[in-house]
1. Once distance in nm of label points 7 Å out along Cα→Cβ at positions 197 and 245 is calculated for every structure in I, II, III, which label goes with the largest value?
2. Out of I, II, III, which has the highest value for distance in nm of label points 7 Å out along Cα→Cβ at positions 109 and 261?
3. Which structure, out of I, II, III, was helix-only ellipticity at 222 nm (-39500 (n - 2.57) for each DSSP H run of 4 or more, over all residues; to 500) calculated from, if the result is -23500?
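No value in this document is a laboratory result; all are computed from the given coordinates. These numbers come from a predicted model, not from an experiment. Cβ atoms are built from the backbone, for glycine too; each structure is taken alone.
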Structure I
Amino acid sequence: MADASIENAGLVIVDKDAGMTSHDVVSRCRKLFDTRRVGHAGTLDPMATGVLVIGVERATKLLGLLSLTTKAYTATIRLGAGTDTDDREGEIISRADAGHVTDAQIAVGVAELTGDIEQIPAKVSAIKVDGRRAHSLVRTGTEFDLAARPVTVSRFGLLETRRTDDGFVDLDVEVECSAGTYIRSLARDLGGALGVGGHLTALRRTAVGPFTLEHARTLATLTEGPRLSLTIDEAAKLSFPHRDISDDEAESISQGRWLDPVGRKEIYVVIDPSGQAIALVQEKGRRASSVMVVRPATLR
């Protein structure tokens, strides 16, 4: 038998407004859904808009297990100026007329930043340096360097090029990339390679893993009527491979016991004959043990 903690559990895919932190969104959702059990997966910068994955009630336990390894964005890069944050919210630290940069040169620069690359994150990122967030250290004036990290940019597509009268070149782009890729760093590095500087002026996240803007709702819409984007069942089924199990097996795994393995390496969801997600399971040796019980025996 289900109870409120299951009925109200799931994911809310928020289309975040500009100017809000990810924590601001969590705070709003706590009020809207009348629960403290709210968390988010994958921080989104205040300047950015778009997909932010929010877990409610029992689904907060899903957040750390979701495979959110791919992300997609639309963005605008301005060539002709560099900033100390690599985006429009920072102070301009370099200025150069970009009017002479050709479309062919831009295409070469984009191609060189596509594929498996080494990227130095922006200093205003959330990466930890000696236990402190880089963006916090920047505010204290501390000098530090961040090491380059391997990332994958699977698509860096140029949608439109606009040349301004004051020597800027604005590029509308689409990017699909691995988690940990900084779009503002792509803007900085493209401008640097072209010798004119570059920074990000707009950023919209269109997908995180399997979650897209099609699932998303704005906070204004949620204020009018708080509603999950996906129930905990729908979220588990969308995010993980399936294994069908019997009622007896469902009862066993829901009580913390294990199943016989079937030779799979990835985390998968086990589903009972009625279509309910019972647990997320991973196989080790002779056991297929739960890494998260979606429906404990007490809630079934």
Structure II
Amino acid sequence: MATHVAVLMGGFSSERAVSLASGEACALALEAEGFAVTRVDVDHAIAERLAALKPDVAFNALHGPFGEDGTIQGILEFLQIPYTHSGVLASALAMDKQRAKIVASAAGVPVAEARVMHRLEAAKAHALTPPYVAKPVKEGSSFGVLIVKEDQLEPPQELYRDDWPYGDIVMVERFVPGRELTCAVVGDEALSVCEIIPEGHSFYDYDSKYVAGGSRHVIPAAIPSEVADKVRAWSLAAHKALGCRGVSRSDFRYDDREGAGGEIVWLEVNTQPGMTPTSLVPDIARAEGRSFGELLSWMVGDASCQR
């Protein structure tokens, strides 16, 4: 009998649309690999629905709060349904950018100077000398990211919005110029380093991530081998220090401008990387000879509780 996989998707975070796209792509690929698949659009009755469904494995294709912050992982642990990706603690840690940086830095991974504060405080006066980036401490997919340029007199006034939907706590982080690098970890192996080149965007924002043609992925990145080795080593170090399982992806900035000294800075780890047709991890795996279906099959086989 085929393994029954419940693909968890949708949910109710700001990344719902991305999750639906990821979930559908994963469901189709898993069906092509011979799995029995049930698509589950997650709502507040998810515990009762999964208890009735009784899948062999839950494939977590959720993104954002409730899906990658330890919440759904705790429900799956309670129901004793093996699941993909990271467990409760690693998911919660990685989702909190401030705490993730503390753990990664303690493991020897280089991070940028940052302060965490209420958004209204960050809107009153510059928390750091520009240029810097202000971003929600617990969001993904570049939602709410604001870049303050060197000549900008005021801090980002968008933070005063009454309808600001990304939470009241923001991280203000030194802006690191240069190139956008990312590295996927599968199991205990760091794969090739990828350079992300946004097409028609000032930075790697939501559209450059998820709209076809929004960015170009160069795999392997055209960087010195010693830089690639450091990025791979630090990706694996962050993955292990945070206690991640299955698949994760670490993002970096690499400043190779003349006179900059080649600074490499770790930005964050994503425990639920996107699995859409334009997503990075499937592209990186494909460049190493592993098809999308093979990657997902490995993830289903890796699923467990107590992760």
Structure III
Amino acid sequence: MGTVELPAERAIDPEPRVLLSEPEPEGQRTSRAGRNLPVAIGVGIGLGAVLVLSLFLRKEVFLGLAVVACGMALWELDRALRIRDVRLPLLPLFVGTVGMLVTAYTAGIEALLVAFLLTSGGVFVWRVLDGGGVVALREATTGIFAAAYIPFLAGFLTIMLSAEDGPWRVLLVIALVVSNDVGGYTAGVLFGRHPMAPTVSPKKSWEGAAGSLVLAVAVGVTMSVLALDLAWWAGMILAIGAVAGATMGDLAESLLKRDLGVKDMGTLLPGHGGVLDRVDSILLASPVVFAILLVLAPT
């Protein structure tokens, strides 16, 4: 997710197993960002409906979806890393994901940190027992990075979920990230001229970033006042923080994909790529919004 991206050349697949985009079928409707727009909108609306229903139906349902999404994102990351002959220790990572998200929901940030340390130790021991040497060290450290990047950051979302008004806090994060995406896409398509980070993601524009900020501020102010009973200026601060975090998350994943030589991390979500392609912005925006709410609206 993130600001819209200006047209750029497609990545070249160095090996057939890499999940790169295939040539567009003739007559298929695609956006300037290279996506099938009708399919992307349909899938996005469907995902949004499922998330909202899970949030307000029962918190534990959303918690379960978060665990599943993190597990799928880890699996996609493992598949992408194999092009560099790196394999993640998936079993201890899956177990650690459940531990981090559940303990964060039930016991807060201290428990999340302890669960992350235990997961990191488990990943290291698991990989070393499977074989030593430089390869083991490389894969163990990559596994610890994966634990920090996906389930640990997602843990801040489940901490917010545990609050009395938790569903609204989580919905605020998601709404800000979506508005960052939609505002960036619209402004970038209409006005995008100046690339933001041409060496990392040539499609992103400063005009798109401005559009992201405008729409996110509107959504943040509205939801902060009506749903969380905060001042309007608090909504502005939350929106600015969320846009900064979401943009950094999107650029970080773009840098990772560029290094691996892939366009998308997966193909599970038609029109969007993989699960990790959809949650990259949420992962970085969540701790930022959590920290701001910790000051402006402590539970």
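1. Evaluating distance in nm of label points 7 Å out along Cα→Cβ at positions 197 and 245 on every structure, the highest lands on I.
2. I
3. Source structure: III.
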